[in-house]
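Next up: the structures, one after another.
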Structure P
Amino acid sequence: MSPRPLGRITAAGSGLLLAATLAACTPNPSPEVAVRSFLLAWQDGNHAEAATYTDGDPEQVAAALTDMREQLDLASLRFDLGPISREGESADAEFGVHADLGIGDPTWNYTGRMPLEWGSDGWRISWSTSVLHPDLSEDERLAISYESQERGQILDREGDPLVTADSVTAFGVMPGEMEDKEAGVTQLAEILDEDPDPLLNRVRSAPPEQFQPLVLLRGSSVNEKLLDEAGGISGVDTQEVEVNMTPSVAPFLLGEVAGTAEHRVSSRVPGPYQAGDTVGLSGLQNIFQHELAGSGTTRVVSLDQSGGITDVLESWEGERSGVIGTTLDIDVQRAAEAALESLPADGYLVAVDTASGEILSAASASGSTADDNALTGSYVPGGAFTPISTLAALESGAAGPDDVVPCGYSTEIGGRTFRNPGSGFLSGQPDLARNLAFNCNVGFADLSADVGPDAVAKAAGHLGIGADWQLPVPASSGAVSIGDDDVDVASAMIGEHGVRVSPLSMALATAAIADGTWHAPTLVPEEGPAPDGETVVDEAHLEVVRQGMRDAVTHRMPQLLTGGGEVYGQAAATEQDGTVLHWFIGYKDGVAFAVLSEVNPDMSEWSQYAVDAAGTFLTSMADGVPAEENGPPLEEPGTPSGDADTVGTGGTAQGTG
């Protein structure tokens, strides 16, 4: 008799009603009824009922069906009816199997077959383990073999690795040696403070004689007490493995890696994960989790009675883990981190390539993976904003390159008195570049009425403050929002009112001054810069700004010239939320950078912390960072050195009300 298709078993309709009616009158009156009834019961997990449609021992058949579900740790099982061929009192049925292997695993689809025979009780399925799978023999069982990828690497611009391979302890089990899998894994999860469900999912379906790594721990997390407690659970074992986990530099930027995929961690990253996988929790490790972790190879295998693999019934090759290239320069990054070691509290240093906007370093003094203020911070720039104010004065026509811009002791605008750092003044007939060089609050405040708020915002925009760009990691371009009151504009000219920047945005603005073109930042070249990536700035105006920044270093920060070459910069101090902020922005030899140091007001005059850090940074870039760099000692308490024209260097807050 030719085969006849019977349709999907999961479909509702007259076929099921007819099968139920016939079954009520005659036990298994046709092969179709027997097959359909068996598959429905099996699909619903009614294994004892399913066994009644076979000629096998009911308990053994039910146990085999239950074992298959547990051995594969199935999330669901459904069937399609295929053709049935019949010849006399024998028949052969095909059926489609769709076995969902669970979260993170594929669905195993294959064609099953079952022979049937007619007897005194009607049609019954001739039972053997081949009903579970055609290639499964009587002395074999099913299992899932899972092979994780080695975690990929994050590289600097020269292809050097930025993540250290750690020796970590893999806590896992030998499933075949466990007295009670559920109890043992649950106990292990409790002492490791993990959710047992993802761990059980892997253990239930694993080959019994293969070590299954479930949780990776490192360093101080592993102690003798923990090892003893874990070792007291039957079947639990530990192994030492090498995993790329710890950032050698820039911890907040590269990010943290966790050695487990239990649900509280894996829910923080996209995609499914197996217990024992590594998961990036922050930074680039999180953003590029899929590329760095790859995906494991999953295999459905048959095992003999000793637990050895006899055959691979299906295999899904995982995606290979890869590498992520960055624009970071490991030598520049190490120089940045060394420069921040002498700061009294939190501080940040970001360096970029002046010709491209590529980020060369991003460092925080805290070294915390959670401290990303180098990129995301929102700070008052104070006098560090004066190069932009100089550009605004030139672009608006409020002052020309050779115009005299007086800088007296003080000026009153809108009821506020503006004074210079150190309460000094500029003698003679200072021009705009000289006001910039000596950080003259009074001169810039007096220009504010002619400059206006729009010109300040426009000049800031030309240098990228508030520009629309994005990086793979969170970052801020800053913002400018200036009120129309005279005092607001005057305050904005000295970087206080309505201006907020991040160290990154100030480094990019400084790079634009050096290069003549503002470039959107790049961190991962494959991601590319933002679409609106470049802005050209008037070269004649920039020459005035550059001259002022060159003179600022020469007259106020000559210590930065000890390594030779031309250094351009501006240093200032301002206040924000009860903290004194020391800034330095500058560039040399194609590298622009911004340094920010958060200082307790009681210590704000002990040292020019941002300038000192800038000096260490430049020296470390030129000479390299010693293997055990501890940073320069703090300078003895004292007042910042003055300048030739008696305007202060920026060691104290710039304006007073």
Structure Q
Amino acid sequence: MTSAGEPLDLICLGRAGVDFYADQIGSRLEDVGSFSKYIGGSSTNIACCSSRMGLSTALITRVGDEHMGQFIREQLQREGVDTSHVITDPERLTALVVLGIKDQDTFPLIFYRENCADMAIAESDFDVNFIQRAKALLITGTHFSSESVYRTSRHALTLAKDTGVKTVLDIDYRPVLWGLTTKGDGETRFVANDNVTTHLQSILPEFDLIVGTEEEIHIAGGSTDTIQALRHIRQLSTATLVLKRGPYGASVYDGDIPDTLDEGVTVEGVTVAVLNVLGAGDAFISGFLRGWINGEGHEQALRYANACGALVVSRHGCTPAMPTREELDYYLANSAAIPKPDTDTELNYLHRVTTRSTQWSTLYIHAFDHRIQFEEMAAEAGASADRLPTLKSLLLDATHAVITSHKLNGSAGILCDGRFGQAVLNDVTGGAMWIGRPVESPKSRPLEFENGQSIGTILASWPLEHIVKCLVYYSAADDTVTRDLQDKKIWELYDACCHSGHELLLEVIPPQESLPVGESVLSSMRHLFELGIRPDWWKVPCMQRDDVLAMDQLIAAQTPHCRGIVVLGLDAPAPELAEGFRAFRGIERVKGFAVGRTLFGQPSKAWLRRDIDDAELVTTVAQNYAQMIELWQRAMVEP
């Protein structure tokens, strides 16, 4: 995100809402059972996709003073969009849209936009100093559909023209938002109307770039003959005109309009299987702006635009479906070999890993996700297992104490389970902490998931910020039956995380075997990579320096976007861990440690026996945690 006063490539003015997309494909909207929640609205989609394209982007809009408005603001910030002019409206609610996907031609949607926040954008929401920071200002057609937003949009155009900022119109014609259909008919894309045409034509001369589908060109040009509509627009405007032609690609027209559409600068589209066309136009214009703003010429801009649109139509949702720059460039280089982007392994991997926002440079993770071990400690102490949720809450208190005393915000994390630690998870979710959560049935080998559940069932209710942690006692040297059972479960887990959006941490601990630890872990990693399993995180035991270097090289080659490696403790004494940590010095991909029983083991046993009280437990565990952090920090700098 840009800092105050820094130049911008693009400012978007217009719609910001929340989209509720039906999860059940092929269902009538009446019969849908669940929805996925995304940010949406054409201007918001364009701002986010343009940011993903590498453009420095800002949004002028309004959101409500409620949870949906805050969701939009936070997600825009995660996308790298400047939100300094996203105004919180104290009187109006955030716009909502409910959408279904019946088939590739039928997309029922309902706009909930009665007096919504983004239609109350006012001239006072921005000034000339902000507008002139940008190379281009984009406004969507919806924001000329009522008198108040018409005045505000004209004011923004005047400021842009006065300061030499290029102006862009995304016609974005939605008949329902102009009051031309019933309120429940958001799906209809074209209704001819002389009043809308006249209204749009009054602002066409103000733009340097005008983008629309054939239907949108028809409403702006006042004719259902596309050539005639383009010529009517040309009589009013000298703008570069971009015509989106669906499967036929797109064309650009500078100067006089030719006799046929193909006589413009034309680039054929990319043929893909269509899941959902909604949002494709927003991706298209974002791709075009990447080329247009960077001066790469119309043909290259159209290549970006067509490819962006093609990727989005194969995916669920609008903003989350938008490609990143790295992903788009990969697709352009390999599109001939990717007929179905939605099922291409490498492309979907890139989309998954390049749309992440939170970065962790250092991690000190207090791991108390154990279940059997806590039950065994309670039984040994003659204590009821009913005390374990309280114990885990106290361990969180110790973690918070060190975060505060050592100023660790953004560097601290926990591993905690939902069986005894649900209150802990509820407490930390939505904050600034790294959160990992186990799915494995403790000590299972071959791997089983907790309570015998399917992994999809387990993840269905998890917050997306919870990182899926799976410990597997694994060796590539296992007998064929054991290895195949393990591989099947790990693949199910990886596939489930790819679909749910959760990050995956795989903890590999070798069973008792003759291979050295490092050699065994490396062999297991190679085998899992060969299966196509690419975790976001690894949790590994201490190993020799040569094995650490080989592991880092292997991960860099197979998954350069790996989020990180953390080192586990296995209940080893602190001095032994300090020695083991040194082998990981200087490896950027190694983020820190995830240690548990070394920190909480003895104090927890004493607490369960009632030998110490709550305060002493918290103090002792906090001291152990702080000591482990200091040991790690010294190990990272000492030879």
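All of the numbers you see were taken from the coordinates with simple rules; none came from a lab. Computed from a predicted model, the values in this text were never measured in an experiment. Cβ atoms are built from the backbone, for glycine too; each structure is taken alone.
The figures follow:
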{"quantity": "Structure from which -12000 was derived, helix-only ellipticity at 222 nm (-39500 (n - 2.57) for each DSSP H run of 4 or more, over all residues; to 500), options P, Q", "calculated": "Q"}
{"quantity": "If distance in nm of label points 7 Å out along Cα→Cβ at positions 367 and 591 is computed and equals 2.1, the structure in P, Q", "calculated": "P"}
{"quantity": "Source structure (of P, Q) for FRET efficiency 1/(1 + (r/R0)^6) of positions 159 and 599 (r between Cβ atoms, R0 = 30 Å, to 0.05), computed value 0.00", "calculated": "Q"}
{"quantity": "Origin of the derived value 0.05 (FRET efficiency 1/(1 + (r/R0)^6) of positions 255 and 399 (r between Cβ atoms, R0 = 41 Å, to 0.05); candidates P, Q)", "calculated": "Q"}
{"quantity": "Structure (P, Q) behind the derived value 86 of volume of the Cα convex hull per residue in Å³, for residues 135-198 alone", "calculated": "Q"}
{"quantity": "Answer label among P, Q for the case where Rg/Rh (Cα atoms, Kirkwood Rh), for residues 71-374 alone, calculated from the coordinates, equals 1.13", "calculated": "P"}
{"quantity": "Given 85, 53, 51 for Cα extents along the principal axes in Å, calculated: source structure among P, Q", "calculated": "Q"}
{"quantity": "Winner on distance in nm of label points 7 Å out along Cα→Cβ at positions 119 and 231 once structures P, Q are ranked, highest first", "calculated": "P"}
{"quantity": "At a computed 0.50 (FRET efficiency 1/(1 + (r/R0)^6) of positions 79 and 191 (r between Cβ atoms, R0 = 41 Å, to 0.05)), which of P, Q", "calculated": "P"}
{"quantity": "Origin of the value 3.0, where distance in nm of label points 7 Å out along Cα→Cβ at positions 431 and 519 was derived from one of P, Q", "calculated": "P"}
